[in-house]
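Colleague: As structure tokens, here come the structures.
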Structure 1
Amino acid sequence: MYAFTFEAPSTVAAAAALAQAGGKLLAGGQSLLPSMKLRLSAPEQVVDLNQIQGLSGIRREGNSFVIGAMTRHMDVAAHAELQAAIPALADLAAHIGDRQVRARGTLGGSVANNDPAACYPSALLALGATVITDRREIVADDFFLGMYTTALEDGEIITAVRFPIPRRAIYLKFKQAASRFSLVGVFLAQTEGGVRVAITGAASAVFRHAGLEAALNQSFTPAAAAAVKIDADELNSDIHASAAYRANLISVQTQRAVAQLLA
């Protein structure tokens, strides 16, 4: 490591002021610390959010769950009321990384980082979630802008995410074996506004698939999903899988998701 200053503010306002001045926010550290070790990130100041009270916890508000930004993946996975109401979200959290990652990684850190293969962003998009910050509320459809890019402004801090309870939902992740990130992950939800299908791991950023949503809103069957052509032109192609392979995985995973929800 190289020299940097370490700050541990006790309030969101103090953390925001430090971040506004150029400090790098530290939540669970599962993305920041590896990038610092590899010299991909070289902040002069690290601002630890772990000492701030009120940023973690899960509570139900009407027909939604509000999850604090500093809530660990393992706590999302183990929350009994959430397991009953949105089992797909709890199950997603239960299969992020390994036990050590789940014990330290946070919802807010994952959402703010917006890794192209992260799991949580697909849940936010498919469930129509709302990101709550120290300044405003941002609907998920407006939040994820591109690879590692979000609508957050300089110094803006995620404090919680509000997840509406769907009629039913499922998340299927085809893992990249070494990293356990999504080679392709499909989060499918039947919501009050219709079917939403979010894809992670397949492109430069998480996205909703309009063709699959339209077909499944008309006929919620595996056959309807199978009939949708998945365009591979803008999908990732790398040492792990070609764009065509990822396109096929999107189709297959969506068909399986529908079949499991109908079972």
Structure 2
Amino acid sequence: MDDQFQPYVNRVVSLTQRSQYEQQLPIIHSSPKYKHLGKQWAAVPFPGCTIIAPPSGEDPVNQGFYEQLHAVQAKLALDLPDDFFIPLPAESLHLTLADLLWAENYTQAQSVEGFEAKLSQEISQVFQEMPNNQSAPIRFQAVGYMVMARALGICLVPETEATYERVRLLRRSLYQQPGLLALGIEQQYNFTAHLTLGYFGKVGDGLDVAALAQRLVELNQSDVTALPEFIVQRAELRQFDDMTAYKRSPGWPVLEF
């Protein structure tokens, strides 16, 4: 079950504090979603399906946001040690609204006869049953970097409690849909609105935790909180083969806000 609004805001803001960075950075790990080939990092297969806002390369509404975010991503990469940070392709950056299936669970689900059609049908039903009296975009504001176990991203907070409740309702409807439960889809994480910028590559013992924590705080103040608001007008069912591209087939369900 996702947090209530104020506990959510308190938790997300706490993730962007220096004390949290200093606690999290010593226990980060290299991401298994990439491998080093020669002088480059290559994404390894990691298939799945998800509900996301349109990725950067297909989102006309947030181009101003993404232009600045791409600059933030590039600046961060320059600040970090060689091979430590693996930036995601700019066109693939996105906000996940609800994780569905991934890795082995997704592969197993695909063996179910008619899986894709059933998945699309059940999600369409959830989308159709969402209240139709809230036809306004969902708005978020970036508040700072988030250090995850194997990745770096930026955290978002909703504009209002009503905004947040619309996201909670969507997620609750998806995770309580009997047909989706039958396909093996269940909630495994509390909602933390974020956009992943990249994954950790080579993580060594020489990382200057205090210096990096301080740099993230500085970047929060100078760059991240200066990002424009992020506007969600659509939620879409998407499929991915790895962490670099998110595809959708014609006719797959879309929820318009």
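Just so it is clear, none of the values below were taken in a lab; they were calculated from the coordinates. These figures come from a predicted structure and were not determined experimentally. Cβ atoms are built from the backbone, for glycine too; each structure is taken alone.
Colleague: Of the structures 1, 2, report the one carrying the highest value of volume of the Cα convex hull per residue in Å³, for residues 3-82 alone.
Modeller: Structure 2 comes out on top.
Colleague: Work out which structure the value 1.1 belongs to, where distance in nm of label points 7 Å out along Cα→Cβ at positions 147 and 179 was derived from one of 1, 2.
Modeller: Of the options listed, only 1 reproduces it.
Colleague: Additional query: Assign the value 0.10, calculated as FRET efficiency 1/(1 + (r/R0)^6) of positions 35 and 195 (r between Cβ atoms, R0 = 25 Å, to 0.05), to the correct structure from 1, 2.
Modeller: Going label by label, the one that fits is 1.
Colleague: Given that relative contact order in percent (Cα under 8 Å, 6 or more apart), derived from a single structure, equals 35, which label among 1, 2 identifies that structure?
Modeller: It was calculated from structure 2.
Colleague: Taking FRET efficiency 1/(1 + (r/R0)^6) of positions 67 and 243 (r between Cβ atoms, R0 = 30 Å, to 0.05) as the quantity of interest, name the structure among 1, 2 where it is greatest.
Modeller: 2
Colleague: Here's another thing I want to ask about it. Name the one structure among 1, 2 that mean count of other Cβ atoms within 10 Å over residues 107-114 of 23.9 was derived from.
Modeller: 1
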